[in-house]
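Take a look at the structures below.
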Structure P
Amino acid sequence: MIHSIELRHLLPIVFKGMEDSERIRTSQIWEVPSFVFAKGCRICIHAESGCGKSSLLSFIYGNRSDYSGKILFNGKDTKKFRVQQWCDVRTKSIALLPQEMRLFPELTVMQNIRLKNDITGHKSEEEILELLERMGIKDKKEEAAGRLSIGQQQRAALVRAVCQPFDFIFLDEPVSHLDEKNNRIAAKIIEEEADMQSAGIVSTSVGNNLLLHGSKYIML
């Protein structure tokens, strides 16, 4: 179980040499001595395009290591993690919904969701169908993901994201193509899943925020 994720003097390598720029000086995350995501948090990260929000989530998820500073899970440096440790983290502790969603376009919505759920065994078929119905895309369950609108793909990817146990869920612009009604439905589903596991929620946005209750807003 991960209780805390601490960032110490974290900075993407591509931003090296820009430490004195206004972008870095005003950031509440980059280059700060310590920034902590605590289990149970509700945080929305605001950032303009190009400020590194997708990079931040990739660093935390272990997809990328091109940064200086440290990322600590329960005080342990993630750059020292072995492959099996990352596999355990990604199936039991951290859920990620990337901005590009990473759905397989040739597979159906249900096939995309089952790819994760077959590994975790976290949801029953009935629970998945209920989530799809709440998101308004149950009728698309046998449709190839590539044939869906971007908004429909976001909703399908969100359902897939919660088909695992997690201590934290990170969502990169998860509702950028959703209207307010579907934004609220998505937020409620994420909150319910997180509340059941006392998990933290961290979302990013360039304007259309995930409408969570009691979120703390910070600037990247």
Structure Q
Amino acid sequence: MNQAIRVVVVDDHQIVRDGLISLLGALDGIEVVGFASDGREALHVVESTAPDLVVMDIQMPHLDGIEATRFLTGRDPGLRVVMLTMNEDDDMVLSAIRAGACGYLLKGAGADEVQHAIRSAAAGGMVFGASLAAKVAGFFTGAVPAARADDEPFPELTDRERDVLQRIAAGRTNDEIAAALYVSNKTVRNTVSAIYAKLHATGRADAIVKAREAGYGR
């Protein structure tokens, strides 16, 4: 007999969270071993339950799903994370995949779609809609779409990372950024470290120079 897929559900809306837990609990071969109401809580729940897969909402207070995914997959590269979203926002879903997610589910998806997504993701597959196929393929092959004049600078950064970089470029300290974003100082430090790595910046001063050259911090 195959071992059940151990799942943690993370969503700040109780109705959505409870509905998904109920749906998953009725499926053969899937066991819900924990749940959380925000990204920060998810870090502790995942650590204590050691699931195979996390169904993670993207937009949540305290710590959003993208940053939580980056932390969790950095700590455990084998963990599978499927993002839960209201709509197929290409940039947001791609940011999640860059953070280590293996796909997404639309809120309100039917039981068959949810079951297929979780089983495919747990088996090592990627789960995303046809509209994202070309972009995801380009991301994994290293291809970069031609830039447009109105493109957002630093496409390799997530929305949260760009927000933090804006504040860094404006001269804000980590403590000030943490207070403004209602997150912990440690979360800001981790985000700043990710920004340095992605921008190949040697430190804060170098990141500020790069950011201001792109128009940030003004």
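What follows draws every value from the coordinates through simple rules; no lab data is involved. Because the structure is a prediction, the values reported are computed rather than measured. Cβ atoms are built from the backbone, for glycine too; each structure is taken alone.
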Worksheet item: Computing relative contact order in percent (Cα under 8 Å, 6 or more apart) gives 14 for which of P, Q?
Response: Q
Item to complete: State the single structure among P, Q that was used to calculate helix-only ellipticity at 222 nm (-39500 (n - 2.57) for each DSSP H run of 4 or more, over all residues; to 500), giving -15000.
Response: Q
Response to the item:
For distance in nm of label points 7 Å out along Cα→Cβ at positions 48 and 72, structure among P, Q ranking highest is P
Fill in: Computed 23.1 for mean count of other Cβ atoms within 10 Å over residues 96-103 - originating structure among P, Q
Q
Worksheet, complete the sentence: Computing percent of Cα pairs over 19 Å apart, for residues 40-103 alone for each of P, Q, the value 38 comes from structure P
Practice prompt. Out of P, Q, choose the structure whose coordinates give distance in nm of label points 7 Å out along Cα→Cβ at positions 16 and 192 equal to 4.7 when calculated.
Written response: P
